[in-house]
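Derivation of every value follows stated rules applied to the coordinates shown; laboratory data play no part. Just so it is clear, the model here is predicted, and its values are computed rather than measured. Cβ atoms are built from the backbone, for glycine too; each structure is taken alone.
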Structure 1
Amino acid sequence: MPLRVELKPFERVVIGESVIVNSGTRSSFLVEGDAPVLRERDTMTEGRATTPARRLYYLVQMMYLESSSNSDRVVCPAIVAELRTRMPGAGELIDAVERHVGAGAFYRALKDIRTLIRHEENEFESF
C-alpha cells in the first residue's frame, strides 16, 4: 500500500538515503515500495541526541534509514540500561521498543521512543 506524504512549502523528507526538499508550494505524493520515510520534524541529529531516550532514537533512526543489511537488530544495552534506571515506570515501553527493533519494525520503535522522549522531558521539567 503506498504511503501518501504531504509537504508544506520547503519542508524536507528523508526517503531512503535521499533528502527531498519541497518547492515553495504545498504538495503531496505517493511513495510506493519499502523505502524508509521520515519527515524532517521526525529526524534526530547526532547533536540533539543529548539524553538516553534521544540517543536511543538516533540509533534506531540510523538502523531504519540504513539501506544495507539490517542484521544488527539489537539496541545498545548501555542506553537501555540507563533508560531503565532513569525511568523505572517505562519498562513495558522499553520492552516494546526492543521487540520492535528485534523484529525489524524500526518505525514502530521510533514512535514508541518518541513517547519515551516526552516522558523523559516531563521528568526533567519536574526537577
Structure 2
Amino acid sequence: MKLLLDTHLLLWAVGSPDLLSASARSLIRDPFHQPVFSVVSVWEVAIKTGRGHADFDVSPILLRETLLESGYEELPVMGNHAVAVAGLPLIHKDPFDRLLIAQAIAEGITLLTADSMISQYPGPIRKV
C-alpha cells in the first residue's frame, strides 16, 4: 500500500523521527508499504523556509534528496489533482494541505497526517 505523508510527517521522518507516533513509525517502516512524498511538500518547505518559518528550517534540496535516497516515491502534481481541490469541502484553508488531500483522493493513496483538521476530510486519510 502507498502512504502519502503530509509535510510535517516528512520533516519528522527525516529530521526528528522521535516526534512520529509509534503507529506512524510502524506504518512507514512496514516493508509492504511504499512511502510517498508530494512535490507539494517540497514546494511548501521552499516557501516557508524562505519566509523564515522556524519549523520549516530545512533545505528543500536536501529534503528531496534524502527522501529519494531513503526509498520514498515522488508524486508530481498533475492537472487532475488541482481540479480535485475544487471539490473539497472548506474544512481546512491551507492550500498545501488541500492539494495533498486532493492528491490522496485522486490517486487512491492513503494520506498520513498528525493534523486533526486534515483528518476530517472524507477519503483515504489516516491520522497517526
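Per-structure values
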{"item": "Relative contact order in percent (Cα under 8 Å, 6 or more apart) from the coordinates reads 19; which among 1, 2", "result": "1"}
{"item": "Ranking 1, 2 by volume of the Cα convex hull per residue in Å³, the structure that comes out highest", "result": "1"}
{"item": "Given 13.4 for mean count of other Cβ atoms within 10 Å over residues 53-60, calculated: source structure among 1, 2", "result": "2"}
{"item": "Entry that produces 2.1 once distance in nm of label points 7 Å out along Cα→Cβ at positions 13 and 101 is calculated, selected from 1, 2", "result": "2"}
